[in-house]
Structure P
Amino acid sequence: MDKKHRLTRSGDFQRVYRQGKSVAGRNAVLYYFERVSESEDDASRLGVSVSKKVGGAVVRNQVKRVLKEIFRELQDRTAPNYDYVIIARHGLPDFLEKRRHEEVVAIITDLFQRANLIQEKD
């Protein structure tokens, strides 16, 4: 994922948490915040948060990779000029292990749809 599409600073995460809105699902939570564009680049940015309660380092990194890949697939359909933070819940690693990739994509897509942040494919 390109650097311009990532949330990296703690202040960016805090702004999304405090000023943004959220949609919760069984395995993940989506926080979103519409930012005022200072430049012409209106690319959406993603931050991923996976707690130590979810699992060890290997599991957390695997969850982050999967969530970033799913966002990459959905990025051209998501609303531009937004900052997103996806928080993995405790059951997500088990779900990733037992389910197909399409089902995980459907869960994340559902969060974006419930927040009215995604356009349907034509």
Structure Q
Amino acid sequence: MQPYQPTLKPYSRALRINMTDAEQMLWSKLRRKQILGVQFYRQKPLARYIVYFYCAAANLVIELDGSQHFEPAAQAADERRTQELEALGLQILRFDNLHVFKELDAVMSIIFDAVEKRILKW
């Protein structure tokens, strides 16, 4: 089990209730073990962050970026976040919302390949 800050639990619950359209679209493809029978969690506290989607079986995190993530300060924060999560042995996949809306099949293919490689590795 990955470490997390328990104080993040109420915030993650609130985020699950208020998912963006891109999150809902991707979640519809990740939920119910649709990818190789592995469980994904949404808005999961890990370390000192809440990640969008997490697959414990593959040690995989999927992040979705809205337009605010293209600002230099946000990109620097995202890089620090990625480094901290990778230090826990997690692989981070990052997609922007537009990519999810316009190329969902391509996004799912990338996720499928990552899950497959990670679960076969273990």
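Values in this text are rule-based calculations from the coordinates and carry no lab data. Given the structure is predicted, the values throughout are model-derived calculations rather than measurements. Cβ atoms are built from the backbone, for glycine too; each structure is taken alone.
Using relative contact order in percent (Cα under 8 Å, 6 or more apart) for the comparison, can you identify which of P, Q gives the largest number? Write out the running numbers ahead of the final one.
On the way: P: 33; Q: 25.
For this comparison of relative contact order in percent (Cα under 8 Å, 6 or more apart), the top structure is P.
Could you tell me which structure in P, Q was used to calculate distance in nm of label points 7 Å out along Cα→Cβ at positions 96 and 112 as 2.5? Provide the component values of the computation, followed by the final result.
Working: P: 1.8; Q: 2.5.
Working through the options, I get structure Q.
Which one of P, Q has mean count of other Cβ atoms within 10 Å over residues 48-55, as calculated from the coordinates, equal to 20.8? The partial results should precede the final answer.
Numbers: P: 15.6; Q: 20.8.
This figure was derived from Q.
Starting from the value 2.1: which structure in P, Q was distance in nm of label points 7 Å out along Cα→Cβ at positions 8 and 88 calculated from? Could the numbers behind the result be given before it?
Numbers: P: 2.1; Q: 0.5.
For distance in nm of label points 7 Å out along Cα→Cβ at positions 8 and 88, the value 2.1 is produced by structure P.
For which of P, Q does helix-only ellipticity at 222 nm (-39500 (n - 2.57) for each DSSP H run of 4 or more, over all residues; to 500), calculated from the coordinates, equal -14500? Can you show the working numbers first?
Values: P: -12500; Q: -14500.
It was calculated from structure Q.
Of the structures labelled P, Q, one was used to calculate distance in nm of label points 7 Å out along Cα→Cβ at positions 72 and 104, giving 3.7. Name it. Don't jump to the answer; show the numbers that get you there.
Details: P: 1.3; Q: 3.7.
Traced to structure Q.
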